[in-house]
1. Suppose distance in nm of label points 7 Å out along Cα→Cβ at positions 23 and 143 works out to 3.2; of P, Q, which structure was it derived from?
2. Who wins on relative contact order in percent (Cα under 8 Å, 6 or more apart) among P, Q, i.e. which is largest?
3. For which of P, Q does Rg and Dmax of the Cα atoms in Å, calculated from the coordinates, equal 15.3, 52?
4. I have 16.8 for mean count of other Cβ atoms within 10 Å over residues 47-54, calculated from one of the structures P, Q. Which structure is it?
5. Taking -20000 as the value of helix-only ellipticity at 222 nm (-39500 (n - 2.57) for each DSSP H run of 4 or more, over all residues; to 500) derived from one of the structures shown (P, Q), identify that structure.
6. P, Q: which one has distance in nm of label points 7 Å out along Cα→Cβ at positions 95 and 151, as calculated, at 2.6?
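Throughout, read-outs are computed from the coordinates displayed, never taken from laboratory work. Nothing here was measured: the structure is a model prediction, and the numbers come from that model. Cβ atoms are built from the backbone, for glycine too; each structure is taken alone.
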Structure P
């Protein structure tokens, strides 16, 4: 008999699904972006989120992807390597009738080896212990996954340095809250 996963719960804080609660799989490395950070992030993205194609490369709880859809993103591709996590993401997409959510079970490296489909906004929130932000920023840039003026959200453990950004990227905003440092970069900014 397979072990059942425990579910956590998070609240969508803005947009069409404001106030809706969704479950998430509580697996190691899955840490939903807190409400306070999501509020700030989506204030930053307010002028850009409507109609945007978004990539949530380490989807985990789906907090960022579903929040983006709730606030008017045209499409969000959510990628996670865990089958338990992707099953929960699919259940949430069904619950919310989010037909513009594409959920893919894959690790980030394998996903980025596909033919690129440029995104307007990328949520880049790898597990803190991986310390892989620099690697994924470089892959997104070199493998042509970004639209000309794409926005890249990056989350890392507080106290770790800002990764070197690829050529043509500019750090737009950066803040710290609790144990998290989060930033928004612009390609071609």
Structure Q
């Protein structure tokens, strides 16, 4: 079987726009692998889903007008495009449905039906917490229609700190989340104190 992995990573490197979007996939895969220790999961499915799950959020692949972007379903887009990419790169075709199921269920609001889905979903939740979560959220200010001001990013971070840890499935993920939540809450407290009640 042709090794599709380097080609898939290169495909995402070329398509990840803005370029800082690229690093999320590598971290997500490392987290999913960490959570998978001692579990019999299909690493091909995890790898492919991780690298393709956010294809629809990249500039050039998503709509640019605020109204169209507000209605955009990036998960549906990724599920439409992923099979074409995977077939072209030599991915085992019989595993494509499993990849699509993981992509479909990676959001915190979803309920995965496979071990691979739970692994990627928990890893993606962890990426929204801690220092990485802060960087990823604040970097969207001014370039994402949801984040016009810093106050929008802070409100999002507060929701993430308050709501996401309870949605984690694996005990190992909940343990990893504890330090990340402490970091996130400390940042939010410092931001509020330094703002001294003034508008961001």
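1. P
2. The maximum falls on structure Q.
3. Clearly, the read-out refers to P.
4. Answer for the origin of the read-out: P.
5. Q
6. P
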